[in-house]
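Some structures to go through are shown next.
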Structure 1
Amino acid sequence: MVPHIPRLVLHVGIHKTGTTTLQVALDSLRGQLADRGVALVTIEQMKQLPHESAWKARRTTNPLEAPLFREELRQLVGREIDRVVTATGEPVKQVLISNERMVGARMPSEGDSPLFRPVAVASTREIIEILEPDSTHIAIYTRRQDRLIESCYLWEIQKGLAHTVGEQFPYLDQAVLHYFDLVRRLQSIPEVGSIRVRPFEMIRAGSLAYLEDFLINLDLQGSLDFSDFDTNPAENLSYSQRALDLALLINPSLDTKKQRDALRRFLKRHFSVDDYGPARILTDEARGRMIEMYRPDNERLFATYMPDLPVESYSTEEDTKALGNVLTPITV
């Protein structure tokens, strides 16, 4: 049995929207969160569960092992709740789970067409059913579709793969990455009481400002001490054009993770973005088509779920760049 959970907050991602930055930050602030009645469970903790692969976050799961995953998750959350209660002597007010796999364990790929994040509802609802909170709130971040695709592609190449962006995303000319539909489906889960949608591009104001905005989901904005916070989290490596070209040539010859890590360091050191310019994944023409293709859906998304921001925020480079001015930078 899981102890009583008055409120469950699910940070469901999506991938490549600063999830790691937020998770590292939240973990470093775990003690302060506990002092305020928040028990934290991160993706790294859930990945250690022996039967995590039986979770409905994957479309190919083993239903015979699903009860084992459910019990493992209950025990994990129960342990984190007990830590908070032991440390504070007070009942837990909220449980926060940050895990982008709730909206799908894979990057966007052919299998996700024509429905973006097809397992999102099943995997998210399963977590809620296992923990049985009094109420549930969802936090989800978006990223302009062309930039999401570029980031996902570079992530694959940096891991050591070697393929074209067209091979990874065969549906580039199809409008299948609909955020509005994804959010609406998540909101349709009967147990979900509220949902907050924010654009990843606000992170240009800095990781602390991004974190402070996230804390609104917990009603803790302005209450945490960031004086010991690492304002330079682990770098999200971005290849230059020359580095990307070389990686595509060399990756097929690499056999081990150690070799791939060494290549990444070598390319970053000798073929940096500063010296060779950022990698160009999409042509200007392809980017323009994609922006126009998703414009109606994105405008509905902003108008419905982010009414404080311009509906044109994902319509042009200037409009998207302006999202970096929404938050006030924080210094410590």
Structure 2
Amino acid sequence: MAATNELLIQKVFQEMLKYKPSMQKMLVADDEEEESMDPRLLGDLIIRSFPWPIGVELRRLFSASTRQLDRMRLDQIFKTIERTMQFISFLMISQLWKDIKEKNLSLTDGFKKEFGDRIAVLSMGNYTWLIRAIGTFMQEKAIPWFMPEMGENFDKKFYAALDFWVPERNEIGHYQINLTNEEIEKRCVEYEEKLSLILEKLAFIAKYKLVSVREIKVIHPKNQTAKFNHIIDVLSSSDSGFKAQELEETKYAESSSVLLMKSLKTIDEYLNLSPLVIDTNSEVIDDKEKFDIKKDIFMYTKFRGDQLMYVGTEVTEKCDLRSLHNYGNLVDQFRDMLATISG
């Protein structure tokens, strides 16, 4: 691990320990060098503690190929912050959607129109607006967050830190200005510090688990209460080999969905991120129309002509996901979200 990542890793790890002290037990330190833990080990713990869409970008940022202060590293810093903001905005949208339905919240006409315009085609600027606008609304209405730490950490300083990236992304990230090697090096150092600040503010996510509901089996013995066996994949890993787990409950979560859970011991409290985040890993390729489907975790990017478009977290080529077995359900869910929030 190059020194370029070490300060970020140390700062973020120390913040994560505040929310998840058990991470300390996962470290194997030399008795004589307890204070100088191998940053590669700490980096791996951080990658596995963030939900996959963020963790996979950190894996790339911490990799050997981005050690140099060059254009590749600068681009990966942008990619990491963009994916982080995208994921956080999806968490906030999912809670707002849920709370409007359950608590009969009312939004202003201005908010509804702006939301409808921005959610149609997402960008760095739209993520920033969504995070600030939803955060401000929840604070003004004193609505408790699914993750209470959001209320504690999402303040004016945090929003200002997000604002920095929009003009930078538009100019530098989209190659609208030319930079010398010296300018690139300086920006790599500066942007790493700014990325670190945001990741530190989001360190509380280590307490939660992102999972994909692969299957729900009904178990109903004679004269006994039915139980529901949830087969889930935990979407936090240093590679895409997600850990499978089973949960047997007397109630059930939504099928074929991606959930943020407070605990892997029970499905009592979760936030459903579908159709904004979807998992195609369990899709059975049983038809020629499905041959173009790639197995990955996908993030929503735009809704055009009644078609949902996604970007993969590992897959780089474009994928047409319309042949997914639950694609119709995903479109229906998206339309319901639009009608609920901006209708």
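Read-outs throughout are calculated quantities, based only on the coordinates presented, and are distinct from any laboratory measurement. All values reported here derive from a predicted model rather than from experimental measurement. Cβ atoms are built from the backbone, for glycine too; each structure is taken alone.
A few comments on the model shown:
- Computing volume of the Cα convex hull per residue in Å³ across structures 1, 2 gives 163 for structure 2.
- If mean count of other Cβ atoms within 10 Å over residues 84-91 is computed and equals 13.4, the structure in 1, 2: 1
- Structure with the greatest value (metric FRET efficiency 1/(1 + (r/R0)^6) of positions 44 and 100 (r between Cβ atoms, R0 = 30 Å, to 0.05), set 1, 2): 1
- Which of 1, 2 leads on distance in nm of label points 7 Å out along Cα→Cβ at positions 220 and 252, largest value: 1
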